[in-house]
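Multiple structures follow.
Please treat every number below as a calculation from the coordinates, not as lab data. These figures come from a predicted structure and were not determined experimentally. Cβ atoms are built from the backbone, for glycine too; each structure is taken alone.
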Structure P
Amino acid sequence: MKDWVTADLHFGHANIMKFCPETRKFKDVEDMNQSMIRKWNAKVAPEDTVYILGDFAFLPANKAVAILNQLNGDKILIKGNHDKKLLNDPVFRRCFKEVHTYLDTVRYDKKPVIMFHYPIAEWDRMHHGAIHLFGHVHGGVSGLEAYRARDVGMDATGNVVTLLDDICADAAKGDIKGHH
């Protein structure tokens, strides 16, 4: 069993291809959706866990559910700004093993991994080496690149999903951010 992480997939969002042309080179939104489903399932096994750090889809709930049902693994959602309306639909919500706003129970090398949709300037236990994983900025500059913080979104990593251990190992190379 493996743990994976991702953010900002934006299934169904045609304009994301204009906003992120380097990582979204698809013919159209259907091509994007199908390609991301194939890439996800090529890596994620049914027994794996995937942490989705927000902004799963720009679709009506029934269409988002149809995509979720095609994706391997147990899914844990950390809410993003575009998930709020979808989470009002009970069928969509039930597609996730868990739903959080902020998650701090995951560990890497005995250190906390703080997962939140947004990059934050200071996170719990950062001065003790905690890692912060986020999305939202689609690979844009967050000001946190030198520290133990990483944008795990598809447009930042170039991957639909990334191994949690790999992104945490990379983040652990960063400086420990001082408190205040």
Structure Q
Amino acid sequence: MNNNEGKTHYRKVFKSDHLGVADLEELQELGKALIFTIAFVNQEMGAKVAGKKIDANIAYFKEAIKPLVLNATNSKVMKDLTNSSFVDDWKNITVQLYIDKDAKLMGERVGGVRVSPKRVQAQKQQVVPENVKVWTNAKKSYLETKSFENVLKRAEISKENQSKMIAECENV
């Protein structure tokens, strides 16, 4: 049993509308990989960030996480990853985020979220019964070919779920 149930974590008060160190620490504590796909980046003038209005490049993700304000350092990394200086080209790219404990703000070490300069391969989607749409499409492919070859080109499916799907298909 977890003795911390019902307790309030100190970081809760630091939550904001944009992705920050506290959010990544929480994801790490949950054992989640910090790999996400940027859906698009907007240049937003007068965006409210940490209680101040600023002009910023803001990355929005395909995953259900907060948007990330791209500071100058992260914007340069995005430029290098996409080989483009234009935020319009910074879309549909998978990135790995990390916490840089040495990140500075106005000369003071405060820590920050960084986009890794290393290229990340997009992870294949997992075929699981709980994801009905993906499961149904994979099942349709399996029924047509009696093989998981086409499914495995686009997604991953465990041996256990392959057996489940075969059993379901035999009952069709």
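Taking mean count of other Cβ atoms within 10 Å over residues 104-111 as the criterion, the top-ranked structure out of P, Q is P, with the highest value.
Have a look at P, Q and say which one yields -6500 for helix-only ellipticity at 222 nm (-39500 (n - 2.57) for each DSSP H run of 4 or more, over all residues; to 500), as calculated. Derived from the structure labelled P.
Figure out for me which of the structures P, Q the number 16 belongs to, where relative contact order in percent (Cα under 8 Å, 6 or more apart) was derived from the coordinates. Answer for the origin of the read-out: Q. Calculating distance in nm of label points 7 Å out along Cα→Cβ at positions 72 and 128 for structures P, Q picks out Q as the one with the greatest value.
Comparing percent of Cα pairs over 25 Å apart across P, Q, which is largest? Could the numbers behind the result be given before it?
Numbers: P: 29; Q: 49.
When percent of Cα pairs over 25 Å apart is calculated for P, Q, structure Q comes out on top.
Given a value of 5.5 for distance in nm of label points 7 Å out along Cα→Cβ at positions 8 and 144, point me to the structure among P, Q it was derived from. The read-out comes from structure Q.
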